[in-house]
Each structure stands twice: as C-alpha cells, then as structure tokens.
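In the part that follows, the structures are each spelled out as structure tokens.
Just so it is clear, none of the values below were taken in a lab; they were calculated from the coordinates. All of these numbers come straight from a predicted model, not from anything done at the bench. Cβ atoms are built from the backbone, for glycine too; each structure is taken alone.
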Structure I
Amino acid sequence: MKYVKSFFKYLSVILVLMLALGPMYWILVNSFKPTPELVSATPTFWPRTWTLEHYVNLFKQVNFVQYFLNSLWVALIATVISIILGALGAYSIYRCRYPGRNLFFGLFLSIYIFPRVLLLIPLYVTFSKIGLIDTIWTLVIVNVTVVAPFSVWLLRAFFSSVPRELEEAALVDGASRLQVLYKIFLPISAPGLGALGLNSFLLCWTEYMFAAIFILSDANKTLPVGMAYFLEQYFIDWGLLMSSSVLIALPAIIVFAIAGRYFVEGLTAGAVKE
C-alpha cells in the first residue's frame with residue numbers, strides 16, 4: 001500500500017510537470033527547426049537539423065528590438081510606481097488612523113469587481129482630451145491603475161504584523177512617517193515587495209488589451225501587440241512565432257528566477273499573517 005501511494009504521488013507530479021513544461025519545451029525546440037521540418041505533417045520531438053534562421057528573420061523582418069524596449073520601459077516604470085504607491089497606500093490604510101480609511105480600502109478592492117474592458121471607452125476619451133493617446137505613458141498610467149490596488153492589498157499582512165510599539169518608538173525619537181516607512185516597514189516587508197514587483201512586472205509585460213487600443217503607431221507598440229499585428233497582417237510564420245515566443249518569455253523567466261523566492265514567501269506570508 002505504501003508503494004502504491006508513492007507511485008501515485010510521483011505520477012501526479014510528473015503529469016503536472018508535463019502539462020506545465022510540455023508547451024514550453026515544444027515552443028523552444030520548434031524555434032530551432034527549419035521551416036520544412038516545422039510545418040511537416042509528421043511532428044518531431046527533437047530537431048533533425050538545428051537552425052537560427054527564425055531568430056535571424058525575427059530581427060530582420062520585425063521591429064523586435066523597439067517592441068522589446070517599449071515593453072521593458074513600460075513594465076519597469078509601472079512596476080516601480082506601483083511599488084511606491086502601494087507601499088504609501090498600505091501604510092496609510094493599515095497603520096494610520098483617520099476617518100474613512102476602511103472605505104478607501106473597500107474602494108481599492110472594488111476596482112477588481114468591474115471588468116477592465118468597461119474602462120476602455122472612458123479612458124480613451126480622457127486620454128484623447130489630454131493628448132496621451134499613442135504614448136508610452138498611457139500604458140504606464142493604465143498599468144499602475146490596475147496593479148496599484150492589488151499592491152495595497154498584498155502588503156496588508158506585512159504592514160499589519162509590524163509591532164505598533166516599534167513604530168511609536170521611532171516617532172517619539174523624531175522620525176517622520178516617511179522615515180518610519182522607509183527604515184522599518186520596507187525592510188520587514190522585503191518578501192512582500194519582491195512578490196509585488198514580480199507580479200507587477202509580469203502583468204505589465206504581458207498586457208495586450210489596453211496596448212492594442214491606446215497605441216497607434218508602430219514605433220510605440222509593445223511586444224504582444226507588435227508581434228500579433230505582424231502575424232495577422234501577413235501570414236502565420238510558425239518559426240517566427242516560436243522564436244518570438246521564446247524571447248518574449250525569457251525576461252519573465254529571468255525575473256522569476258531572481259525574485260521567485262520572494263514571490264512564494266510573499267504569498268505564503270500573506271496567507272497566515274494578520
């Protein structure tokens with residue numbers, strides 16, 4: 001009976017890994033296959049011939065570098081702003097006492113009740129009037145608007161766990177509220193900030209809907225929109241699609257490899273601390 005349980009445990013883990021890593025492996029190996037082998041009716045799970053032609057064509061036929069830099073710029077700026085606003089908002093709501101703070105917290109969470117697609121027309125009209133359509137800053141503002149409320153909620157467990165005596169002692173010694181936040185709360189909340197930064201970066205890096213509507217010129221397109229437009233406009237070049245998918249996923253994988261530990265710690269801590 002013991003061996004049967006162990007067998008099913010390992011089997012379940014293997015199946016989950018196959019479901020999670022199988023598509024990633026398929027995309028990776030297909031990006032190195034020659035076009036005839038790639039479109040062949042008989043699939044091959046290992047390339048008969050390795051080639052870099054799809055990666056070369058990606059940089060020759062598509063403005064990939066510009067799309068990449070636009071996405072990176074939007075993701076980094078939006079992530080930094082979201083972390084700053086999230087930390088300030090969390091400290092204000094969870095550590096400062098003033099009338100209406102619970103109402104503000106409810107308003108933050110209410111943002112996620114409404115589908116984001118309902119915001120398209122009002123935001124488009126607003127951005128048009130202030131001249132922000134077809135600019136990178138449009139995507140930064142939209143992404144911060146979506147991510148910042150979640151940041152406030154995610155930091156709740158960490159900020160609530162800081163002893164109030166420690167905060168009061170710092171205030172008595174002459175520290176300002178910003179100094180208390182910077183020197184006490186942020187170091188203690190490092191796992192939460194890591195989880196927040198990783199989540200924000202991934203959401204901004206893969207955002208498609210707002211980028212497709214608010215960005216008009218090719219020079220300002222982000223990676224998801226730029227690649228989708230190119231593939232739909234002409235034809236589906238499967239080699240180009242596979243190679244671009246690998247390069248688009250690479251920054252997210254690198255970021256998760258660096259900050260993944262903080263992401264797990266942040267989520268698990270938020271589940272048990274009050």
Structure II
Amino acid sequence: MTRYKLLVTDLDGTLLASDGIAHARDATALRELIDRGVAVSLCTGRMYSGTRHVARDVGLEGPVGCLDGSHVVDTRSDREMAVHALSELATETLLSTLSFHGATPFVFAGDSIFHDESGDHYRDFVQIWSERMERTSSDNPTPWRGSKVAAVVSLGQEHHVREAASKLGDQAEHVQVALFPVSHPAYRGSWGMVVRRAGVTKATALNELCKHYSISLDEVVAVGDWLNDVPMLKAAGRSFAMGQAPSAVKSVATDVLESDTWSGGGIEEAARRAGLL
C-alpha cells in the first residue's frame with residue numbers, strides 16, 4: 001500500500017468557505033497532518049499575495065503553487081521557486097488584441113495585478129486573485145515591463161471576449177486560453193478569459209512540489225473541485241473531488257467526497273480516507 005507523503009489542496013471551493021476563511025475542521029486536519037510529519041501544500045488559481053495568508057493561518061511552511069501552476073513560491077522566505085511566464089512578445093500581442101476588441105486586460109506580473117482606468121469597474125471581482133492591485137497611468141503605462149508576466153485576465157461583454165479569444169488561435173503554441181462566465185452578481189452577463197503560457201497546469205506545480213520533497217506523484221494526495229483542478233487530480237496517486245464538483249471533475253478523480261464546500265470537511269475526509277489521519 002502506498003504511503004502518501006504529501007497532501008495538496010485547492011483553495012476556493014475546497015479548503016475555503018465562501019467568506020475566504022478555511023473551514024475549521026479542515027484547518028485542524030491540516031495542522032494535525034503537519035504535526036504527523038506529512039507535507040502539506042496548496043495549489044490554487046490565486047496569486048501568491050492572495051494565498052500566503054491562508055498558508056500561514058493553517059501553519060503551512062514550504063512551497064505552494066499559484067496561478068494554476070504558473071508560479072511556485074516558498075512561503076518560508078517568499079522566494080520564487082519557479083515561474084512559467086508568458087514571453088514578452090506573447091504579452092504584447094495579447095494586450096494589443098484585447099485592446100482592439102474592447103476587452104479589459106489585467107496583467108499578473110511579479111505578485112501584483114496591473115490595470116488601466118478601464119479596469120476600475122472590475123476591481124472587486126479581480127481581487128479574488130489578489131488584493132495587491134496597481135492602476136497604471138499615462139506616465140507609466142507598462143510598469144510590469146521587465147517583470148515575468150505569469151498570466152493576463154480580460155473581462156468584458158461576452159462577444160468582446162470571444163472575439164479576442166478567436167484571434168489568439170494562431171498563438172496556440174505559445175499561450176493557452178480559458179473562457180468563463182463571471183458568476184459574481186455585480187457583474188452578471190460579463191465574461192472573462194485567462195491566458196497563460198501553453199502547457200502549464202496545476203500538474204506542473206505538482207511536479208515542482210514532488211521535486212522539492214524528493215517524492216513521486218504516486219505519493220501525493222490531491223483535493224479539488226473545479227475544471228482547473230483536473231490535471232492535478234489526474235496526476236496525483238490518490239485524488240478526491242469535492243461533493244459539489246462538476247461531473248467532468250469527479251470522473252477523473254480516484255474518489256468523490258461526501259463533503260462539499262458548504263459543509264466543509266473535505267480535506268479532513270480525504271486525509272482520513274487516504275489513511276493519513
């Protein structure tokens with residue numbers, strides 16, 4: 001029987017309740033795992049600046065995966081361990097395309113999100129990734145230049161976002177594009193697009209974590225709830241989908257949890273069923 005050595009969990013919809021706070025049972029379970037010598041990590045779509053406080057609240061020390069695998073950072077020192085960034089050319093092409101089609105861009109670079117005045121309307125929504133946001137000015141329109149751009153998010157009317165996405169088709173070797181409807185009630189009817197470096201997923205971060213701990217993927221337990229978790233769930237030796245997860249997520253996990261994001265307890269249940277608690 002495999003002795004699992006690392007548990008990796010998603011944040012929103014998995015470890016965290018709707019208020020952004022870790023479910024009490026799950027926070028307790030993570031601390032107990034750490035006390036037992038089991039490595040614990042996070043793998044999330046958030047930026048590091050929106051992840052660090054969660055890690056510290058549950059006593060986690062070590063590397064975490066952010067921006068769906070594009071950024072791996074050590075929480076003990078805030079040191080970047082890996083950045084899978086967009087090329088400067090890809091970034092410039094992307095921003096030009098978004099501007100032409102009327103989609104509002106947000107540039108994720110370093111550990112900040114940059115936007116111009118057109119992004120003011122969406123600030124409250126974009127802060128789910130990070131509260132560290134900077135508004136550009138005519139004097140300094142590209143303050144991220146020279147930094148590693150891990151992702152670009154654009155928001156706007158559905159036809160604007162889809163038109164921009166269609167124009168990026170010939171960049172498939174360099175970038176990957178994910179479209180989504182904005183669920184926030186204040187922005188109902190809006191759509192978003194996330195653009196990151198091609199080939200980078202949460203499984204990319206999982207491999208980085210395994211290298212750090214000198215373990216194999218078979219020794220990893222992963223927990224998630226959404227489509228961006230699929231590569232991570234497929235890669236891990238044992239994987240658990242939250243009870244509210246879509247069928248496409250449940251179908252790739254080795255196990256489906258009874259716990260859901262409203263009740264909490266998914267991490268505790270996964271750790272217990274994997275023999276870690």
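For semi-axes √(5λ) of the Cα gyration tensor in Å, for residues 183-222 alone, the calculated result is 33, 9, 7, so let me know which of I, II that is. It was calculated from structure I.
From which structure (I, II) was relative contact order in percent (Cα under 8 Å, 6 or more apart) calculated, if the value obtained is 31? Answer by label: I. In this comparison of I, II, the computed figure 1.5 for distance in nm of label points 7 Å out along Cα→Cβ at positions 103 and 119 is attributed to II. Determine which structure produced the value 7.9 for mean projected area of the Cα convex hull in nm², for residues 95-174 alone, calculated from the coordinates; the candidates are I, II. The correct label is I. For which of the structures I, II does the calculation of helix-only ellipticity at 222 nm (-39500 (n - 2.57) for each DSSP H run of 4 or more, over all residues; to 500) return -7500? It was calculated from structure II. Each of I, II could give distance in nm of label points 7 Å out along Cα→Cβ at positions 63 and 247, but the derived value 1.5 comes from I.
Of the structures labelled I, II, which one yields 4.0 when distance in nm of label points 7 Å out along Cα→Cβ at positions 15 and 215 is computed from its coordinates?
I
Thinking of I, II, which structure, once Cα Rg over 2.2 N^0.38 Å, for residues 47-158 alone is computed, gives back 1.10? Only one of I, II returns 1.10 for Cα Rg over 2.2 N^0.38 Å, for residues 47-158 alone, namely II.
Here Rg and Dmax of the Cα atoms in Å was calculated and came to 23.1, 75; which of the structures I, II was it taken from? Of the structures listed, the value fits I.
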